Every structure is written in structure tokens, then in C-alpha cells.
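S.K.: Okay, got some structures for you below.
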Structure 1
Amino acid sequence: MPEPTPPDLIVPGLPAGLRCRPMVAEDIAALLPIENAGQPTPWTAQVFADCLRPGYCCYVVVAGADSEAETPVAFQVLSHVLDEAHLLNIGVHPDWQRRGIAATLLQHTMAHLAEARISMLYLEVRESNQAGRKLYRRLDFVLTGRRKDYYNRPGGREDALLMLRHL
């Protein structure tokens, strides 16, 4: 029997017709095409499933009026320990990009984390991910370092840029 759909989160600023809720295992199959479209070495279904355990915060943005007809268009996965949070992954379906979904979701998340007394949010971003880097800079993340050869990619390895936002 499928898990009941969790209640929606109130995320002001999402485009009309979209809503956000906690991710459930039944979402994973629909998230894989979003992940595959945005990553040269995408997460597997097992990685998503592993993130549904305690210690992670996983959200999905869906289009559709009810749980029977909804279609995932974006997702976000975070972990947190003590007063630090780590953005592990964020993705938006190519048909829904450039509509402010990722920025709105991140702004809401940062406000929620600050209310929960989380002092910082950090992330790694591929050096080649210009759109992601631009988004993070716009949201006041600062470059704090580099992880050499952190990411796999077709034909070799790629550095990760470390970015941090104090909340």
C-alpha cells in the first residue's frame, strides 16, 4: 500500500499551480528523470531512498490539484547536524526551469533553518554549473573553497566549489 501523501508546506512565491510537500518513496521514480536531465553523474534511486531516513530533509515541488494527479517538477535534499545544514541536491525539471522555483524553495528553506537556529547552510557545486553558481551568489552564498576532482563526469573529474551562507 502506498504511503499517504504528507501535508503541503506553505512556500510563498511558488508559481501558480505548484505546491511543496515532504518527499516520499513513491516520488523517487518521477524524480530520476529530473535528476538525470540535470547531472552528468546523477543520483540513483537508492541514493534518494537513503535520504528518506532521519537526519535528512527532502522536499518535492509538484504540479497538480491532488495527490492522484500530481507531477513532480522539482526537489531538494538537505542534511543537518547541530547548527549546520548541507544542501545535498536540488533539481528542477527542464520544462520548469527559469521560473524561480529553485530560488523560492531555497529562500523558504533558509528562513525555516534560521528559525530552527541553524546558523549556516553550505553546499558543493560543480565548477561548470554556471546557472547554479549564479543562483547561489544571488542568494548571498560565498565561495569558501574547492574540492579538487570531487565530481565524476564523462571523460574525467571536475572540481567542486564550496559555498556557504550564514543564516
Structure 2
Amino acid sequence: MNLAVNLHRLISPELVRLQLETPVPEPVEGEEALRPAAIRDFKEDVLGEIAEMFASAGRVGHVGKLHRDLINRERRASTAVGRGVAFPHVRSQQAKEMLLGILRAPEGVPFESPDGEPVRLIVAMVAPPGDDRLYLNLVRRFSVMLSGDAALPELLAAADEHELIRVLESYL
């Protein structure tokens, strides 16, 4: 499968948010850092924003169940990969088709990243069960793309949704 040709089937401008909408919690008065429970709750809210974004595009089944699937995946292991990136991905019965979504948080948000850095780019992927070849191919391609030095600054600097998708296409 030629990914460049099919990327437009996987992501569209309504699946790109240039600014994360979920409000970032503040530390409890007198504390410098967020408590782990606050970070966990925040991450679950972000995963809800992702589920709602996919649902608003009309391309998933039950949004609450998709949200639960994303949370359960995140609880197994944090999808923050370091270098300011999180990559929540899950196979779910709620996905009518494989979808990609991009959310930016230019100021950085807490996401339990292994390097301790705040996350500024969230690349979300949902797929129906059984689409293993494309799913694993995309996970591998994103891992390579986001471990390099070039793509992240360009994705963060994209002026609009269309430019961000063009940048994504140039690296995948």
C-alpha cells in the first residue's frame, strides 16, 4: 500500500487541532509540580478530546467506548515517547476505519514522558482490529519520523491544518 496516496484517507483538516483544547491543570497551592493523579486525569481528558475529535468527523462508533479503549491503552504504558511527542494509538472496535489525528500544545503539557519533557505534539491513531499490516507500518513510520530532528519543528511551525498535513506527507 502506498501510504502517500492514502494519507488523505487517514487524516483530514478536521482531524488536526493546532491548539489542544483540554485545559492544563495547575499545581495545588504550595506545590511546584502536579500530583500524579492530576497528570493521569489530564491525560484521560486529552484522550477524551481525541475521541471526540474522531467522533465529530463521523468516523467512529461509540465515542465513550473509544475513549475507554484509549484510556486502557494508556494505562498499559504511557504513549509519550519523549522529545515532546506523545503517540496514543489503539485498535478498537469503535474505529470504522484507520484514522490519524494531530493535536499541538506549543506551550507543552504534562504527559509522563520518559525524558520528563512536556509534550508539544500528540499524534493519535485508531484502527479497527485486524488491519495489522498498515497499523504496524504506520507505527514504525511514525517512530522513525518522530525520532529524527527535522519533522517535529516543522509540524510545530505549520501555519494551518493543510500545511501540517503537507509536512506530515513529506516525512511519511
Structure 3
Amino acid sequence: MQDKFEVGKIVNTFGIKGEIKVALYTEDINNFKKNNKIYVNGKEMQVENSRLQKNMLILKLKDVNTMNDAEELRNSIITIKRSKKELPAGTYYIADLIGLDVYTDEGNLLGKVTDIYNTGANDIYTVKTLEGKEVLLPAIKDVIKQIDLQNEKIIVHLLKGLI
């Protein structure tokens, strides 16, 4: 399991006072509250202020006070430490699921999880098969039977028509 998660990428400067524009990889902007610690290219930094503007986060970091300071951070990845609080049962961090082996409930290796995206109704797991094909599996109880992070595997039931 990862100890840090990518939550955004600095894509540009904003204004002349050291603010930056961040493309978010998360819906949870609580990570960017005043005085929170984030990591920019692995270096710990403190949030002074943040606000949403047109699907972008405008972020002011302590000790980044000029446009030149902000420009040096362009294209940097922002990470946060894994939360100490437990997730509700049956929920997982996407980063923990990417790369897990996927087995059918008959014991056959199907492939590896390469991506996960949300459709609104449920998540969709993209699995790259041993043959190199991509299979899309809905994250519903009828399909995802078991997620075993400790043994790095997911057991699925393939409903008729999924493959």
C-alpha cells in the first residue's frame, strides 16, 4: 500500500503573488485547507489559502511569494500522506487497487487492474488481460466478489456477456 497519494498537478501560475493553478486528481478539496501539509515533488509545504475557480484549484503555499517562485513549481505533482482514519467497510483507495491481480471465481488469472473510473452509478475497473486486451468490469456485488489487499488480488464473477 502506498503511503502517499497524488492529488493534483501544478499546471500554471496565477497572478503575481505566488499563487498556482492546480489540476485536481481528487474530489476532496479538504486536503488543501489552510495550514494543511502537502508535498510538492516530495518536499513538504504548508497551504496558506485555497479556492476553486473554473474547475481548477487556486493555491497559495507558504514561502511561495512571487510569480517566479510559483513558476519553478509548474508541472510538479502534489501528494498527501495517507489518512490515518479507516475507510468504511467495502471502500478502497483507487491507488491501492491499481496493479492488483484479478482472478475469476473459478481460479483463473484474468489480468491486472490498470485503471478505475466512475460512471456515476458505480466504478468501472479496467483489467488488462494476459492476452493484452482490456476488459471493463462494473464494481457491483454481482461481479466483484472479494478484494484482498493483503494478497494483492481481486476475485470476480464474470456475468454472461462481460467478456
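S.K.: Which structure, out of 1, 2, 3, was Rg and Dmax of the Cα atoms in Å calculated from, if the result is 19.3, 60?
M.R.: The structure behind it is 3.
S.K.: In addition: Of structures 1, 2, 3, which gives 4.1 when distance in nm of label points 7 Å out along Cα→Cβ at positions 32 and 144 is computed from the coordinates?
M.R.: Here the read-out was taken from 2.
S.K.: Continuing with this model, one more query. Given a computed value of -7500 for helix-only ellipticity at 222 nm (-39500 (n - 2.57) for each DSSP H run of 4 or more, over all residues; to 500), which structure among 1, 2, 3 does it belong to?
M.R.: Numbers: 1: -7500; 2: -14000; 3: -1000.
Answer for the origin of the read-out: 1.
Bear in mind these aren't lab numbers, they're just calculated from the coordinates by the rules spelled out. Just so it is clear, the structure is predicted and the values come from calculations on it, not from any experiment. Cβ atoms are built from the backbone, for glycine too; each structure is taken alone.
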